[in-house]
Structure formats: C-alpha cells, structure tokens
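As structure tokens, here come the structures.
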Structure I
Amino acid sequence: MAVLVLDTLPHCQEWTDALRAHAPEMDIRPWPEVGNRDEITHAVVCFPEPGELAKLPNLKAMHSLWAGVDHATRDEDLPLNVPLIRMVDHSLSQGMLDYVTGHVYRHHLQMPKFEALQRQAEWLQEVPPLIEERKVGIMGIGVLGGEIAEQLAALGFNVRGWARTQKTIDDVYCFAGMESLEDFLRDTEILVLLLPNTAETTDIINEETLAMLPEGAAIINAGRGTLIDEDALIRALDAGQISAATLDVFKTEPLPKDHPFWAHEKISVTPHVAAETRLSTASKVIIDNIRHLDDGGSIDDVDGVFDPKAGY
C-alpha cells in the first residue's frame, strides 16, 4: 500500500515531508515519483495532472488539500467511483471564523465609510446601530457556515441563514430554497457568502439578487469567486445599492492586475486567505483518515466526503 501526493512543485515535496512526519511507516510518494501504480491506495490531491488519478486501479480514496474540490473535479477523467474527501480541519474553520467575524465587525462599524471620509478630510458623525440591531445574513449554513452563524449570534448580532435545504441552528432564523431567497435578502444588511461552487450557485449574486438587498448593504465573499456576477456587483456599488464589498475569492486567481476590483474605492481585496490549509494540522487529518480507512473503518465515518450529485 502506498500514498501518492499530487500537487505542484515545490508544494508536492512539502506535503510529502509533512505527511511522512506523522506516518514514517507509510510509503508516501511525491508525484511524479509514482513507482508501481498498482501499489497506490490513497492519493492526496491539490492540482493533479489531468487523467493521473484514473491510472490508479486500486485507489481507495482521494484526499483533497482544500475545503473545496474544484481543483480536482475539473479533471474530466476523475474516478468518481472513488470517494473524494474534502479537507475538514479545525485550522480551516478557525481561520474562516476569524476572517468573517473581523470583516462583519468592520462593516458593522461602517469602517469603509469612515475610511473614505478620512481620505476626503471630511468630519461626519454617524453612529452605527447597536450590535443586536445589525442584521447579518449567511448564505451557506453547512458545517462551517453554521458554526460561523452560531458564533455571530453569540456575539449578539441578529443572524439569519440561507441554504438549499432546511437547517436548524440555535438563535439563527434559517431560510431554505430559492423560493425563500428574496425574503432572506430583503432585510440582510451584511451578506456573508459561504456557498460551494455548483451549477446552481454560479452568479447567484447578480443584478436581480443585489436589488433584493436593502440599499447600502455590504457584502463579504469568502466562499467561491463564482458566486458573484462581477460586473453586476460593480454597477451596484457605483449606484450606491451596495455600500462596500470585502472579497477574498475571485473568478480568476490570482486577480489580474488590470481587474477593476483592485482600484475600486468601495472594494477591499484579500488574496484568498480566509481559510488557508495549514501543513501542520491538515497533514495529520489526512493521515488519520488514511489510517481509519486502512484499518477497515467506514467511509461514512469520515467528515467531508464529496457528493457528486449535490456538487459539494
């Protein structure tokens, strides 16, 4: 039995070394040092060469280095009969929680507006509402989004959540399905996007849905760059329908130097850092999952197994 690490260099060797540190007894091979393909039972994937995974006849599981699986599923030959496991790691959750909470507070306190006034040397006293009066909406309340919604509610925000299917979260009013989307958006003053990338979520924030938000709403996108119609967002910002946007993910990454987001005075750009996979903790998660499966454990007991039908 062997484990193959499929990533770009030099990251491939870095991940191989991190995995070996947790499991010195395992045969862990960095691509392209594949060796006998019949011996490989697990693949750790970030950016696999197209078609490479389909060449492994005895593969038990594929382990994503990211919380998402877009990087792997774009391979048209991906063996979907083999479980693909998304990265579920405390460090990812904590990083996302820190990012979202920090920027929700920033928009709640109207910092983008005050920063713009400072650039104009303009003194305008406008007191933000109390925290319990601020309505924050989370689009995507799965495991991670649900945890963030709970934490924001515990801080005192008026939190609402929206998902494809009905959820139940303490102190969070949950909406479900496209038929409830307008009701969800209508009173959301700070919108946090944490949805996965699926056919249904592509450009879900568009001219029509932006108009559903109350005038002056703010947007934080820490989910997927595909969620937002970028041209529609710029128009909404220019018209004042949206007051500010904090964007961590984009349709093209790295964000091209000539992209209008860089220079837009109402947009804050961060370079996909909201939930970065950390070598030290994520490598242990992968090794623990490999050991569980090799010891005869059920895939049903592993967190984050990708569902091809749902798209996440």
Structure II
Amino acid sequence: MTVRATSLPGVAFAGQGVRPEVVLESLRRHGAHPLVPALLDALRAPTLEALDLTDTRVVQPAIYVAGLAAAEARFGPAAEVPLVAGHSLGELAALAYAGVVGAEDGLRLALARGRLCQAVQRKRPGAMAAVVGLEPVAVEWLRRQVVAERPGVLEIAAVNGQRQVVLSGDRASVALAVARVADTAARAVELPIGGAFHSPLMIGALPGWRAALRAATFSPCRTRVVSCVDAEQHDDPADLRELLAKALMLPVRWADTVETVRRLGVCELWDAGPGTVPRAPGRRGHAAAVSAVGGGESLPARESDHLLS
C-alpha cells in the first residue's frame, strides 16, 4: 500500500494525569459545548468550580469532555483529519471523535470508567512514577531488581519515549523504585494518581468495564484510529472495543504509536489536551510527530506534566 504524506495534522488526546487547574481552564474555554452541562448534570455539580478534579470519578469524564470539545472546536468533524490517537484514557475521546462511539455514549463510558477505577483504588491502592533519563531497557532492569528485592506488583505502564517511562504498582514497590532511580543520574517523579493503572492491580475494574463497553454501540470509524495499546491502525469496531478493555491493564506504547503515525504519512499531531500529550521522541532528520499543539496548551516542560491513566 502506498502511503501519502498529508499536511493536515492528526489529533492526539491526553490521559488522566492533568493538573486540576488545567482541566478546569479547558472546560471553561469550551463551556458552550453541550457535553459540559451534561457533565455537570451527571456529576450533580452546580458549576465547573464545584468539580473535585482530584477525584478519579470526576477527572476522567472531565478530561474526556475537555479533549473532545477542543478537537471539535478546532477541526469540526473528524473526517477532516487524517487520523486520531489517544494516550491511555485519551483513547476513549479519540474513539468518540472518530465516530466509533457517540459523544454521549463516550461520556457514559468515561463516567463508568472513573467509578470503577476509584473503587479499585480504594480496595487495592497503588501508585505510579515517571522515570526520566533512563531508556526502557534500563528501566526494565531496575524494575526486575526491585521485584527481586521486594516481591510485589511493579510494571512498566507506559513507554512515552526513549528516555521517559512510567512505572505502576503497589505503593511500596513504586517507592522503592523511585529510591533506586535516585541512585542514578536519572530522575523519578511520583504522579498524583491514586491507582496503579496499566498494571495487574486494575483487574478488579475489568468485569464492570467490559459490561459497560458491551452496553455501548460501536460503529465504523470516520477517520483512521491508531491504538496506543498495540500501536496499530484499527477500523473494526469489535477490535477497538476489546482494545479499550485491555487498556486498563496493558502498557501504553506511545513511542511506538508515534512511529506508526509517521509510517502512515502524518507528520504532525495536534494536541487536543487538556494539558499535554507526551512529546514524541524526535530523531535526527525526522520531524517529531507531536511537534505542535493547538488546544491553547504548550508541550510539557517538566516531568510531572507527563501523566496518564
């Protein structure tokens, strides 16, 4: 198949780990979108300022609404863009924008995901940490040493680039990993997310999440979708439903997703936000796929802005 490069950007959607003030500002900016009052009604909040954006049950649907509203405001129908991709939770907004799920169905799914994940966090608390400055192989070596020293749950939750990897697991294991990174030239930043997303600790949410996905209608795409679960293009609604289910426990392959975007001839991804999608790994002689943003946000300037779930 011949791949033609396009001057139009694809659209990327961010995951959960966005600072509350950034989410709130994005919702304010797009307050005229019909999903914003629907969000407030579903959460029984009188105003945007009343939302507790530190609560997983609230922030997941809020980020879904903010990202989808931003994309629609900038580009209109998804058929106008060459492809979409989402980072972790952002994959749900990507599918809604691509027409795979309806916007209202997507909101119901985001609300269900937030409730289910919050319930798991209460029963099996976890933690996440971004490791900056080590390549994925070095992080895997460190992870295995930590698990050998203190048996527990510690997994690679995301590979965002060649020197930015996210770990997820039980709190003690993540804390030990952060301490071990401190002995190197790299840095580890614990993320303000109360759960171990993309790890086996999320298994308790899977049955309810599958049930919610089965209850939603999945339709053919209006534009190409690249999944961050396997970094491949998909157009089968059944496959996309299954990938959303598996995404709770499988790692985010964002660096590979960006490479797939390049291979499909798309040279730039517009960041719908809120917040930022992790910067793509640049290569000499090649434009980084996430080279510009359009949601009024800048690309992340610090590790703590590279969050997910």
Structure III
Amino acid sequence: MILGFPDSRRQAMAVADILMARYGEVDVHRFPDGESKLTLPAVEDEHVVVFRSLSDPNDKLVELLLVSRALRNQGVKRLSLVAPYLCYMRQDFAFRPGEIVSQKIIGKFLAELFDDVVTVDPHLHRIGRLEEAVPAKNPIAVSAAPLFARYLADRPDKPVLVGPDAESEQWVSAIANACGLPFAVGFKQRFGDRTVSIKAPDVQVRGRSVVLIDDVASTGATLVDAVAKLRMQGGEKIDVLVTHALFVENAVAKLLRSGVSEIGSSDSIPHATNVVYLAPILADTLRNALDYNPNST
C-alpha cells in the first residue's frame, strides 16, 4: 500500500498509479487546541510506503510518529517514507554557541521510525551523503536534475543557467551538464533570514536569457537579489526554477516584481508554479531500489 495524506494526495496517487499499487489515505482531524486525531485505512500489507512531503513540518512530524508507531503495532514489518521535500536539512551547523543542529536530530528521528527514507534533492551542504544526516537502514536521495534538464532542453533561446551561491552549484551543474547548457555560480553573504547580498558570477549575460536555479526557495530573498544583479549585467529574460517551492511571505509576487518572467518548480511541494512532476522517478526508485512488488504482502 501507498499510504498518503490529504496534503500530498495527488503526488502519492500518481506514484501508486504508476506502480499499480493500492492507495490508502490517513484521515487527519485537528482539534481546536492543535492536537491531531488520525485514522488509518485498513492495512493488510507487511510493507507500507508512507508518502508525505515535509513542508510546514512540525505538525507533520508528530503525525508521522503516530502513524508509524500505529502501523508497527498492527504488524507492519517494513516501513518506507517517501518525503520529496525533507525538512530541517538546512540547519546543519551551529554558528553560535547553543544553536541546535536540527538536521541530525530530525534525521535520526525519521531513521528510528522508518526502514527506508526516500527524498528528492535534500539540502546537504556540509555533508556529502544522505546517510550522514538520516542514518536509516536505507536512505535514498533522488535527483530531479534529469527532469529539469528535459524541461529546459528544448528551449530555443539556449539560456545561461545560474546558481545564486555555492550551495546551489551541485544542482545547477547537474542540470546544465545533462542538457548541454552553460552555467555559472554566484557568491552569497547572508545577514539574516530575509537579508542577503549576492555577487553575480563572472559570466556574460548581456542580451541573453538566464535561468536562476536553486534547490529551495523560501522567502525568495536570495533569488530577488540575484535577479537584481543579473539585470544590472544586462540579462534580457530571467526565469527561476527551484526544486522545492516553499515560497512563503509573498515570495512569488516579490520575484515577479523584481523582473522574473517565469517561475517553475517541481511538485515536491504542491504549488501553482509546478512544471516538473516527480512521480515517475519516485516510482522507479520504489520499484528498483526498494525491491517493491505490488503483488506481495
């Protein structure tokens, strides 16, 4: 069974359809005081795949705890989590005394609940492998780069791909190499959650189309500053592509006002900007890496 939640129903059902698997859904009721009452569908399988993207994570993490424990109590032997967006991965270092490095704490929490943890383009900046953050039996990081490369490959204007900072290089380079487009990476100084300064890369963009690429967009501050610098350098048409479209605090409106022509994202988080759909690569991962067999129990 692919077990989904109302907030990620479409994505979970798309994966279930590709795998010809049964889909079940957790009923979620929130009491006025914020507590969750969860109801499971009938579960007869020994292997259950729980599908939920972890944007707005705090309630969802508690609900994953409740669901996973309940499924284990019902006799489920193998539990897999598919979380296309994996929360708390950006908090990977203590910059001040007393700061909690939540990446490894949340990673260990999920590893204790699930045998397999599958995610898409996790924000791993200071570590090289997902298992360093999520020490599950079988942690799997899937790249959306081939899908973004396919999306960009047929553009007749042959844009320059730009990553706003060093953290973005792993994603922009993978996409550029897959579709044969040039790329460059800028430099970022962060002064707070909403204040950054970008130094544009030393690349010729005057009169050319540019696509800014990043893994996560939250307030959009990084991208807005990068757009301003690229416009000063003469970028003709500037678009934005991100894997994980958090887009809080009117980020989309800010990007459009800054001069961005088009905004696209993957459906790791359901959003109006979704242009790339992850179900095929997630289904392949479940079929191959997890030895998923819809006819077994």
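Every number in this text was worked out from the coordinates using simple rules, so none of it is lab data. Computed from a prediction, not measured in an experiment: that's the story for all the values here. Cβ atoms are built from the backbone, for glycine too; each structure is taken alone.
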Q) Can you say which of I, II, III returns 18.1, 53 when Rg and Dmax of the Cα atoms in Å is computed? A) II
Q) Once FRET efficiency 1/(1 + (r/R0)^6) of positions 81 and 225 (r between Cβ atoms, R0 = 30 Å, to 0.05) is calculated for every structure in I, II, III, which label goes with the largest value? A) II
Q.
If mean count of other Cβ atoms within 10 Å over residues 89-96 computes to 17.8, which of I, II, III did it come from?
A. I
